[in-house]
Structure I
Amino acid sequence: MDKIRLGIIGFGGMGQAHAKNLLAGKVARCELVAACDAVEANLQKFPQLRGFATPEELFAAKCCDAVLIATPHFAHTSLGIASLEAGLHVLVEKPISVHRADAERLIAAHKNKKQVFAAMFNQRTDPYYQAIRTLIQSGELGQVRRVQWTITNWFRTHAYYGMGGWRATWKGEGGGVLLNQCPHNLDLFQWMFGMPQRVTGFCTFGRYHDIEVEDDVTAYFEYADGTTATFITSTGEAPGTNRLEIAAEGGRIVYEDDKITFTKNTVPMSEFSKTSPEAFGRPATINVPVSAPDHGGQHIAILQNFTDAILDGAALLSPAEEGIHSVELANSILLSAWTGKAVELPLDGAVYEAALNQKIATSKPKAKPAVQAVADLSKSVV
């Protein structure tokens, strides 16, 4: 092949946003040829594409080499499995599944390794986070001792949560800010720092909005090497904050407002503490410039990498198999909040699935506003 033919399954706000980029030619050697959605009006917005009401019809048409799945969360697992079984290359929006057990089922379906299977973790293309990860992995920062990440600039209004009856319900989305807004942040967290050994979560459900899922979260992570971390997020705070602070043997990194500040210790802090004769001394520091040109290619870069992996065998920036980690972190935070106990990792997927199913059994979809026409198989922009 000299190009791939792509279809989008789930043609709501997110699917249409991807379609605009593809049709504008922003992804080389990737031709968008089809869209699948239960709502005919969504398909009619792009008459140049072949439209299908069901995924089965799209698969039967044999018009695509690959699909991008942009449906609500629960369908990611079933449609991902069906697409892989149909022999297609698959790119799935985040999160790859709602819970760990489903993520394991989806990953297990990827039996033919010639099929490219990726996840839309577009924040991995951001040079700021790439620079921080490099400082950690290169050893220049030294052993990380403490991490604090506050991401409360995910502000959402009551109108946002009223956009669809499935939104912000256990049955419709399987969670709130952790499953909708924060999969990117949780993915970046484990991508930079690895997975913790123990998770304690504190969640408030419907603190700021008339919803049944979490919209305010504080989590505490404990690592096997003694590193600790806090992760704080909310959709109810304005103006909100996005600040990442890392304390390590080699110094401190602060990332906020598109600026990375690396204050480097000339002597590792523990070494200085053990060897200095000064009771109130502290290591001398230097400021190390760390810059990034912009926020990278984001969604377009992931689509390009997906295309290049299919056509050229390029290494994936965000393999779908790695998507289980952000799902596990979100699940662990919620399970801890529900039980009032710390959760040891790896998470028992069956235990969490049973607990979530109890929530789903009493979940109540919100009434849709009369002016709203969102399909249950169409995903709005998060």
Structure II
Amino acid sequence: MKRITPLILAAALLAGCSNENKVTIRGTFAEPADGMVYLDLSDVDHSTRVDSAEVKRGVFRFTTEVKGPEFYQVRFPGNEFIGLLVMPGEKITLDLGKSPLAMNYTVNGSPGSEDIRFLDRQLLVTKTRLDSVRNIYSSLGNDDIPVRGPELEKAFVDIVDAQRKFNIKFIIENINSMSAIQALYQRIDENTYVLYQPRDLQYLKIVSDSLSVRYPVSRHVRALKENVTSELNRMYIDRMASLASQLPETNTTPELPDINGKMISVASLKGKYVLVSFWSTAAPEAMNELPLLRSLYDEYHSKGLEIFQVSLDPDVERWKRIVRFEEIPWISVREADPLNPVYSRLMNITSLPANLLYDREGQIINTNLTGRNLQIRMDQIFNK
């Protein structure tokens, strides 16, 4: 048998590694096309050209290598482009229809790129609707503006708000996917992010925490983490004041419906230590904390501990199924509108899970209690 020399073995290993990281992108136009197509490596605020290809007989092809998830743009003449989220080893095919290409193409071989297509198409629909409202408004005469102006202004705000809720829902449902970064940083125009409200910082934090575990060396995740840290430092004081001013002055302790629709409030539990725990069934870290909560509940419920768990699940039926499947014994309630959660905003919740502890008099005595710190605090209270 022929011996494999170390040099040949090393070459084979290198070739295997290269093949694992190799990505091909093949595009086919449905209608006759020619010219140049460009491949850009994308960051949040800029893109860098990395390759170009000539369209021949309606077909073009790129080959590149990636070691982890990367965002790309395939850019066409006329300032049109298609976004991609590429993973090592993918063989991506693009079938391209008529202009605008962003609305008339399909992608196969790349689940992340399918997510980007889904997000970009919805944003393009929103921008088209906003342009329509702008055009109608600009066509109004001076006498018409007082009559139709407020209606059009409300329509504009409603369209923007619908896009914001769409992105938030996508983020919550795809919290472990790099495509959530795309949803975080989409813009309505050059100066306006889809997630434009100060409280939307919580979604940056949630995505950053989740992806930091899954893709710790990704430059996109590291950049997101740095962005979250700087934003938290800059906005913390103003954020707290802003959130407080947006909320009702009364009933500032959670009162929410359980899976049967019964309203339950933290105030009704006065006389007990109450752990208010914010979570979502879509957040793996929150699901992983259930065994700890169960052990604390089993050990200390008879001594005066109650758990008041607040769900931020947009899918109410999924939340109910999980509560029943896990046979959760404590109080389980849900924010009435998880996309605009009143009580999590009040409590400045920026990541999941998050726990706050109320004493027997109904006063918050601890925040940021998770994992070992939560276990230690419970032991201090009930085993002293």
Structure III
Amino acid sequence: MKTKLLILSPFLPWPLNSGGNIGVFNMLKAVAKDLDVHLVTSLNQINTASNASKLKELIPEITIHLYDWKSAKNKKFELLRKFVRRLQQKMVFAQNINSLTFNLNDEFTPDYIGFVNNVIKENGINIVQVEFCSYLPWVYCLPQEVKKIFIHHELRYVRDEQAYASNPYGRYLIDFAKDNEISMLNRFDKVVTLTSVDKQKLEDEGVKVPIEVSTLAISDTTPELKIGSSSNCLSFVGGSGHFPNYDGMKWFAKEVLPLVAREIPDIKLQVIGSWSEEAKEEILSMSSAIEFKGFVSVLNDGIKDTLMIVPINIGSGMRMKILEAASNSVPFVSTVVGVEGLDFENEKDCLIAKSAEEMAQQIVRVLKNSALYSSLAENAYYTFVSKYSFEAMKKIRLGIY
């Protein structure tokens, strides 16, 4: 009899418009034939019934359970929760602090908790796998007898410490949220990080439960090695909804791109992903060399013949954009934080910069040297094939279960 696995996630992994969605989608695809997989999420403007139908069409082996708050018995509670959430967001944003706390008012309602527990009971679930930090508090709401695994896509306290430690209000929220994060992780039976670096950080902070390392896959197939031609075009993949992307693009547009433009006046940067109008206006005010392309259905078409930049200065986890570049034979230049935890070697597979000045120098260096452009692309491609393939991820994940 197959192990019955329930995936509990705030995000429906369709469409594939974020690194998290891509990773969860391919994880589902990898284990769906070996396990009896159920996915539970809450309906909202993004997690729509039509997107769920498309996901089911693509991975027919999984069973999807959608919670609709509009059918809740206590709608007043649900509406009050939404009001409190919006009020808290306004108060927090007014302090220029983004989502540092685990909000117990967010989705953890009596009806939703009952819905999830009924799915577990009616389907004889053996293991509940919780995805993403905002769902960490679910560990308090699940039956004691089921095994509980948490997939830590990004250490929230690490990102917050890097971004807000200088703000007194932020320092308070950081310490409060960090203690909560570690405490909740210790209530799980197992924690899975995406990199060995994140595993070590959690162990150093007092996580006592077993921690496994399992990377994510970007696809169940790998394109053939096909190196393009170097051009004066940079690419960045990621949306403004993920704060490290927004923070990194502001830094790059203000501090790095002007230095590159001094050496390469016709430099262009195309940004692929979903960005709010407000965020786009802010970035475009810093440089006219930037173009926002929005969602690109075939990513290789959007990034070929470019140099990928990874100007990430805060956060943890693994950067799916790097795997996308490597698998599509596109070279990349990254910050130290951007490539942290991934086995891509500086000066062989990629170029890693420690400052704005160094990042600009490395970008100019690659764009003016076609041989370097090609060698970085080729080496990164073979590192990807050997260490980050779909089959390697599948073997590790099934071993964890």
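Coordinate-derived values only; no laboratory data. On a predicted model such as this, the values are computed, not experimentally measured, just so you know.
Once volume of the Cα convex hull per residue in Å³ is computed for every structure in I, II, III, the highest value turns out to be that of II.
Any idea which of I, II, III comes out highest on relative contact order in percent (Cα under 8 Å, 6 or more apart)?
Values: I: 24; II: 11; III: 16.
Largest calculated value belongs to I.
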